[in-house]
1. Given a computed value of -12500 for helix-only ellipticity at 222 nm (-39500 (n - 2.57) for each DSSP H run of 4 or more, over all residues; to 500), which structure among I, II does it belong to?
2. Comparing structures I, II by FRET efficiency 1/(1 + (r/R0)^6) of positions 247 and 279 (r between Cβ atoms, R0 = 30 Å, to 0.05), which one has the largest value?
3. For the read-out P(r) over Cα pairs in 10 Å bins from 0, in percent, a value of 6, 26, 29, 19, 11, 6, 2, 0, 0 was computed from one structure; give its label from I, II.
4. When distance in nm of label points 7 Å out along Cα→Cβ at positions 47 and 263 is calculated, the result is 2.3; to which of the structures I, II does this value belong?
5. Which structure, out of I, II, was mean count of other Cβ atoms within 10 Å over residues 79-86 derived from, given a value of 16.8?
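Coordinate-derived values only; no laboratory data. This structure is a prediction, so every number in the text was calculated from the model and none was measured. Cβ atoms are built from the backbone, for glycine too; each structure is taken alone.
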Structure I
């Protein structure tokens, strides 16, 4: 555990989230997508499309699915973007997650568990989106468009990882539809939509929130936590309680949902009379940076 904390700056919970999310994502791909000859989109979808075209053009008869290896190779230059524009810790975490995914995609068999094609698409999209969302919430990513999406989301408050995925996927599915048929394209698009919606729901850094904190004692400890631990600004003022006319402090801050969860966990360490009123899913304009 000390190695994980030292090299990846992960606690035990986030490490387990990244590992379980990677396994869930690979399970969704190999049991609900690949057996139905569908495409996931993103860098993995591109790898699958290249694999299919190479196998068809050269008439190869191989049982080994090498799309996982292609997926890793294409991600190598994207790791540079992760290191330079998102952060060193994010780079190492993503390197770990992508390595696990490449290994599992190569080792897990491709088995169709459900006969109905639409059911495969929906179940695969739900599981895949949850898996990727868990990985992103742990501070890592599945590589590919996730890396580019996170870099762009840091610059644009209205941008999300899921939106970029849908744009890239549309191009991949267009090629897949032309080469392999309209049905493949349609069901792959449905998978992409379900996956992207679940991803954005799970990815807490995409969700903006506000918090009003009311306390009786001097709020310096709370203010310091918001500023130093969450790297956020705040506004606070003196007020009077309406019930007993007592002195009260009110603190207002804007956070991502991920940061709000951290603040909630820390609330028990403040004054016992401190309480918080929160609101999630708000719209924010102006200079609000998403800290990933």
Structure II
């Protein structure tokens, strides 16, 4: 079981080198991260974008282009299309979003003619290494599903469990997040959380609880003070947020106010897809790449 991102990188070093296709890589942080992953032997870099700008940036960063495969695609939509087509040709390759909108890339990912979708719902998982939390914390969905229905949340839970358990976490603890810790008819997320827990509580694969406020999900003292004794309370592995706003806000807040490091990938596709934010740090992008390398053996 991984306790931090150093362990993720160490595990990725033991695996077969993967092709890393970066769409619109005209970004210093993603190129530095990809080059470090290249030097570690984790990936073979394939860059799809404005070739003139890419070569200029590589030179500015002091990165030799030896070992790099570069495809010219000046328009972002053309780059997205080409990148997805390249990834679809190789089962173990990884798709990475560079300097373009996630929606532009995902439009090509879900295209039935050449895309990477399976029969599963696409969802996004963020892995947070938070200094004052005792283990890696998984958060979903802060990127793709805007306001998932109960049925979609159950699919997100399925994606998440498959991924988290494959990383060695036995019977992970899943917390369905709301603003309160009881069912309130005026707070829809509390009703949905209670319904989902009722449907899934008898499974033998994971523990699930909710509705929980964030403090109850991740802090023993808060749970104890509020009299909540559920096994998930205070020790959650996974936070299932009710909508994209709350999930995204939590991830950004812990990153910029609690000095955490996020790494994230898309689940439910045929290949790993890295959708980091353009504001994410070099380390975040490197760890996301390492996580994707590890996940290619898990999908």
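1. II
2. For this comparison of FRET efficiency 1/(1 + (r/R0)^6) of positions 247 and 279 (r between Cβ atoms, R0 = 30 Å, to 0.05), the top structure is II.
3. Derived from the structure labelled I.
4. Values: I: 3.8; II: 2.3.
Checking each candidate, the match is II.
5. The correct label is I.
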